[in-house]
Every structure is written in C-alpha cells, then in structure tokens.
Structure I
C-alpha cells in the first residue's frame, strides 16, 4: 500500500510540474526568487491547476509517509521524472531525445535499485530537539548556498539546475517534518501545536515552492526538474539514516549493488544535465515561436 500511494503521488507531482512550468517559465524575470512570484502566478488558472495536482500529491505522499519510512517512500517519487519530461515535451510540441529517456530511466532505476537491495527499515518519526535544530539548519544552509551559487552563474540552465536542487533539499526536509507532524497529530495534538516544527514546515514548503517556480522561470523543465527530483529523496534518505535510525543493508553482498545503483543514478543525472534540452537549443524553432506569440497574445487579452 505504501508503494502504491507513493507511486500515485509521483503521477500527481509529474502533472503539477508540467502545469506549473507552463506558466512559471513565462513569468516576469524581475520576480525571480521573490515571494511575489507566487502572487503573480496565482492569477493563472493553469498554474492553479498545477497547485491542485501538487496538493493531491502531497496528501498521497503524507499518507505513504504515515505508513512507511523516508527511505522507502522517497525513491519512488523519482518516478515523476519518467512522466514529467515526456508530458512537458508533448505540451511544448518537442520530442525527447534518447539521452533524456536514458537519463530519466537511469535516475529512477538507480534509486530503485538502492531501495530494493538496501531493504531500508522504518525507523523513528521523531528525534531529540538538538538533532532537529541541526538537521533543519543544515538543510536550509545547503539550500541557500545552492541558491547563492546559482545566482553567480551566467547560464540560465545551470542557474535553474542549482535553484531546483535547492528546492529539492528543502522538500527533503519538508518530508521529514511532515512525518513528525503526522506522528504527533495522532498521538498528542497539543504537543504538535506548541512545537516549532509545524511552523517551520509551512515556511519550508512556501520557500521551496518559490524556489521551484524560480527554477522553472530561469530555464527548461529538464534543467530544473532532475536536480529537484533527485535532491529530495537523497536529503530525505540522509535525514532518515542519520537522525531517524533508518538503516540500509550493509552486508558484503548488498553493498556492491547499492554502490552500482548510486553510480547509475549519478550517471543518469549527468546525462540529463548534458542533454541539449538542458543546455538549450541555439534558438526557438518556428513551432516554438508561434507558441510563444499565441501565449503572449492570450496573456495580453486576459
């Protein structure tokens, strides 16, 4: 049931990525990394449809996290790559090249191998206060560092990739905080209300959403999405293993396969990062030019 819920969540997230990207990529460049970007995008029905799909995905993911561990749920969510990139290509009347297919499949297969061979345990839902503080500060520090590095890069695609990775880091933290909230929601609601984690969860979710839309605005979906989709499970698994007592199989027979899965995942991400869709074409083709003209005309009418 946990795997089914996580897989359904990945489908919803894929639809959300495509719908949100369609609007965010055309947003005014002056709103990059600003919370006002969300206010601007909220005026567009397609983007709101993407938010609706994301909310459904979040609910399904929360249900999965309520029954399983971060190490089990997180890798399944990378399946959204397999759905989002072809959906985006179809939307924009483009064709995915073999390198995008290979990269997306390798990223998902690599993490799937880690999950299948590693046999992760469920672990805990809470940790000591000091560990929560350190984990939260580390995740936010890494995310802000990635954003800062992205701002220094001249390439829009590379900037989108780093900002997307920063969003993925916060989403990994968000998943751990969600599991904490679900645990105390059913056990002691009063404790949940007076603790700081739910409120940090809200701030993390909102800023992560801002980073996601900014990454979509800066570059292509195939530049922004893979680092985000891979970063979220990596951070979630790390938090689970380091702070929530989730473990992987470390036997001599399992470690080589786990290492192979990690290599496959990294190579797949590298292939996506090197693909022409990520680096950007020399210029828009006629179909894309017509699409942009019609899109801007529709916006002007509205």
Structure II
C-alpha cells in the first residue's frame, strides 16, 4: 500500500442532507489512511448546487464532524469561515476559465434534451441525440455534454492493487460538463477543486468509481498533471435494510437523528461496526479504520494482507 507517495487527502461532504452512518464510515477510512500514510486532510464542502444546499445541512457538517471526532487539517473552521472563504462560489472564475478551455478544445456539444425526452428513451445511457444537431454552445437552455469514445481505456492508480486499466463507463456516456444554468457539473468542479488544492489521494464509495474514471478523463484533457497522479481507494457502502445505499434523507441513520435520541459518539461507532459486521465493536474513527482494515485486508489490500494483519 505504500508504493504511492501521498501528501493530502480530503473529505468532501455536500450540504444537501444530514450526514449519516455511511458518511462517517467513509470519513473514518479517509482519516485512518491519512494517518497511516502521513497525509494531511482537507475539508472541502461541495455547495455549488445552490438549489439543494440548506443552512441546516451546512451547520450539520461541522456539528457532526466535531461530535464524531473526525479530524481535518485544512479548510473551514465553521459555517461563517466557510461562507467567507471556502465556498465553491468563490472559485467560479476557475471553473469558467476551464469551461472556456473545454469549449475551445471542442470537447463538448450542446444538448437541449429535456428530462422528459431522456426518460422516454427507456435507458440509463444518453443516446447521443444532440451530437449532430450542432447547437450553439451559447444557446439558451442547453447543457454541455462531453464527446468521448467508449472504447478508450483509462489508467487509475488504485491504492490497494496498484495501477489498473478501466474501460470508460457506458452509463456515463456523454456526461454533463456544464448544466443548463451555466454552472459547472459536479464532475468538473470536483476534479478542478482537487487539482487546485493539490489533493493526491481520494477515498470514496464504490458507487463513485464511475465518477473517478470520468474525472480522470477530464484531468487528462485539461492537462491537470496533479490529478493524473492521484491515488484512489473505493470502499464498500453501508446499506439499509433493503440493501440500498444510505441516502441523505436517511432518517434514523443520520447522525443528527441519533444524537437527538441521546446516543453518544461511541455508541454510534458501535452501530457502524455492527452494520459492517465487524467482529469487534469500536468506539472511534481510528479503531474503526484499524478493525475494518484488519478484517478486510485480503479483499481490499490483497498485496498487503500479510503486512496489515
């Protein structure tokens, strides 16, 4: 696992819902890996989608991180500091500069397909309806979609298994780069932020592996050399009783709800260890990382299992 040199990682919650057990598991793995590899931790809050951001959710991020003892070394100290110095809205010029490069490099096409039209295709894959329409990129009400070939392979640095090759994800064919309102998509803003802050290790859920491949392609085309060398670790998810990943409207699995029920942080970590079916209950993020890694090394660190046990 030490074959890669990493110096900074990040936790990147979005204030569009209350943090839940799955978030704390992910943050614990991030903190544990950072501690083990000597990397610092950036708190980067993704608030670009202002239609979904709520003040209560933003406040919940800081309250939950402090309550659960999740550490970070760089980033906002509280909501006031965040709004004054760290909001993504202060980086709009960076996003717009790169959108201009994308436009001039002929990497996107304009799309005016409505959600209704896309739903009528009965497929999760965008069929490329607008590629040959040659709609102006500055036309009102259009989004920008990426041009790429599905046959191309993408190289990814995997913390657990080393350098790997992946096919571009079919379900994300012609992904959105700029939304109809002119705001950059999550995929573009995320990779630009990680590059800007010199993040070179990203820990995220397995459901975001496709996002990783998309962002690596964006970084390659924009020549973001730092991101090209980034190391990734995709961890399993905590599921609900129906086998679905926890959502931001997770109700009884949100830390806010559990705190109101009188649970202490130690008890919540015990709940997480139970959800992960760990053999030993844990009471803090450090023990959660150590115990999870100990029990899962053969699966997620196959080349290092002997060193980790």
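Every number here is computed from the coordinates shown, using simple stated rules; none is lab data. A quick note: this is a predicted structure, and the numbers were derived from the prediction, not measured. Cβ atoms are built from the backbone, for glycine too; each structure is taken alone.
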Re helix-only ellipticity at 222 nm (-39500 (n - 2.57) for each DSSP H run of 4 or more, over all residues; to 500): value -26500 computed from one entry in I, II; matching entry is structure I
From the coordinates of one of I, II, relative contact order in percent (Cα under 8 Å, 6 or more apart) came out at 22; that one is structure II
When Cα extents along the principal axes in Å is computed for each of I, II, which one produces 55, 46, 37? I
A value of 29.4 was computed for mean count of other Cβ atoms within 10 Å over residues 222-229; which of I, II is the source structure? I
Can you rank I, II by FRET efficiency 1/(1 + (r/R0)^6) of positions 182 and 214 (r between Cβ atoms, R0 = 25 Å, to 0.05) and just name the one with the largest value? II
